[in-house]
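Below are structures written as structure tokens.
Every read-out reported here was derived from the displayed coordinates using simple, explicitly stated rules and does not represent laboratory data. Because the structure is a prediction, the values reported are computed rather than measured. Cβ atoms are built from the backbone, for glycine too; each structure is taken alone.
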Structure P
Amino acid sequence: MRVSDYDYDLPGELIAQHPCSTRTAARMLVLNQGSQTREVEKFLNFPDYVNPGDCLVINNTRVIKARLLGKKPTGGKIEALLIEKLADGSWVSYLKPGNRVKVETLIEVSNSGCHYKILRKNSDGTFHIKFLVENVNQLIDTSGHVPLPPYIHRQDQPMDEDRYQTVYSAVPGAVAAPTAGLHFNDEILEVLRNKNVKIVPLTLHVGPGTFKPVSVENVEDHKLHEENYTLSDESATTINETKRSGHKVIAVGTTSVRVLETCADNSGYVKAGAGRTDIFIYPPYRSNTVDGLLTNFHLPKSTLIMLVCTFATKDFIMDAYKFAIQNQFRFYSYGDCMLII
């Protein structure tokens, strides 16, 4: 299978640079797998497409302010993008520019007076760094910046601290938002609960690899990055009860799908657990666990668009992307969404 099969041309002006005026103001392209039909809706009407007894699975990861600006002893500017905290207290990080930076160099974090030391450079281009301050979380909160995706061509603003975060975010650790969840507000979640829709959390800490382009020619040759996940006993029980009762499991975002498929057996039931997953989902894979998917529009030739294509035929999904472009939908993290049912 060729990566180029998942390519499309997107006019730059359709890449959303700011969120909608309100969380629920996005448009939603609804795709019906059975009838192979589509309709344009408002996300505000999302509850109309979920039935009593269904289960909505959300990713409750919380984005940390992972971009840290700093300077080298020479005065040169350097930027760190934190990826993951390790058990020994050090962090895996990208550094920009990182081609000439030396091991043991002390970097001062801008406007903080605090430093971190570069411990080593890794073969994948990342670095191990160690903060020389006791309360690293406080440093990140006070001196860090929201790690907006590379296709948002502006500096982060105060409003991003709220809008690039789901209203149900609870477990800090992501450096990219699970963007399908950005459309929900507390009111629409309450509408769903009053409709007897079960809202079930899991956690996948989204890493910067979510934006990494697939550079190989054949899909099967691509290796996906690892990310930490947790599926609780309570969430697993609710999901399995939903399936046994004949109701639908609807995933909010590709990150929720990846956790569910990591934890699923061949019959589609899930087992609670925690760990790291590098599961790569692409056609002709078909889920026995997830019946529907709410997702944003994804980058061409990305692992995310490949995952979406497992919920319908590739041609149906790619035609829907063409339709979205023709109808001026807003794309990517702060853009509109697609519901596949």
Structure Q
Amino acid sequence: MKVTKTAIVGASGYTGMELLRILLTHPGVELVAVTSRSEAGKRIDQVFPRFSKAAGVQLIFTEPDADTIAASGAEVAFLALPHGIAAEIAGALLDRGLKVIDLSADFRLRCPAVYEEFYGHPHPAPDLLKKAVYGLPEIHAAEIKAASLIASPGCYPTSILVPLLPILREKLIDPSTIVANSMSGVSGAGRKAELSLLFCECNESARAYGVPKHRHLSEIEQELSLAAGETVIISFLPHLIPVNSGIATTITAKLRKGVNPELIGKVLSDAYANARFVRLLGRGKPADTKMVTSTNFIDIGWEYDPRTNRVILMSAEDNLGKGAGSQAVQSFNLMHGLDESTGLGSL
């Protein structure tokens, strides 16, 4: 197996820690650079003692400088940086011949104006948008294999798009009736000190936020519109729940007239029969975050309510895994001709 020299830019956050957990033992990866402004000068095992017995943990965090990363010999870089910052270093690394897998929102949207609308500032590198491939492996595997810039999807979008896209493509539901409710663990907000994210504020509590226009809505509607062949606008209601990680999403939409509800299960089965990390639970079986944490799986169940003529889609994933770090590694595997499950385990 070819070993690829790899960098993680922004390796000290929760997503960076998930990338370290996977890549330190990935048989196709030699980790040659890790960056963090706050932890520069420290070894990986000093910042994350949990990795102290892994090979390569003597590697020292550096400042996120493109020349330093390129000088390490890195051939590919994972960017676990905030939006707006990622685009600048992505361009510099691409110019130096590296492939880039970006976990921020900077390259997920095709239209710079939509980016500015949802993120509040002009896009920092609009010429790179056409180069980026939306990194949802179950949908864009062929494009990912040939890409040099991957825009890895957001956690909420993954939990919504994987169940919905095949059903929209087959025109089984009325797009104008889609409502998505999602609940996320606190790690989804990032590794930062903020009053609303303190233990005493989150524990024994649940609350909606980002209503009615959460930033992830932009990429959700973009990808749904592409699948449907028409503009799709949905209601998306995210909630914070007192768990470390995990996303549970429930989506409802009305069936089109004359559609047999059993087609929902058939279309999902046809779409994901060979999808390594999609587990279809079947009709009447809700997905459970406890079954997917620390994995790259997304579990999907469904039901039909004849009283309202609504399909109910239920998904669960780990927001740091399939919603972030491990999904990015799945794309890395496809880019480098590896089995997509390499380094990601079987359970």
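Here distance in nm of label points 7 Å out along Cα→Cβ at positions 289 and 321 has been calculated and equals 1.3, so which of P, Q was it run on? The read-out was computed on structure Q. Look at relative contact order in percent (Cα under 8 Å, 6 or more apart) for each of P, Q: the largest one is in P. Compare Cα Rg over 2.2 N^0.38 Å, for residues 105-240 alone across structures P, Q and report the one with the greatest value. That would be structure P. Structures P, Q were compared on distance in nm of label points 7 Å out along Cα→Cβ at positions 33 and 89, and the highest value belongs to P. When helix-only ellipticity at 222 nm (-39500 (n - 2.57) for each DSSP H run of 4 or more, over all residues; to 500) is computed across structures P, Q, the figure -5000 traces back to P.
When distance in nm of label points 7 Å out along Cα→Cβ at positions 281 and 297 is computed for each of P, Q, the one that comes out at 2.2 is P. Computing P(r) over Cα pairs in 10 Å bins from 0, in percent, for residues 1-152 alone gives 11, 41, 34, 12, 1 for which of P, Q? Attributed to the structure labelled Q. Source structure of the calculated read-out (distance in nm of label points 7 Å out along Cα→Cβ at positions 49 and 305, 4.9) within P, Q: Q.
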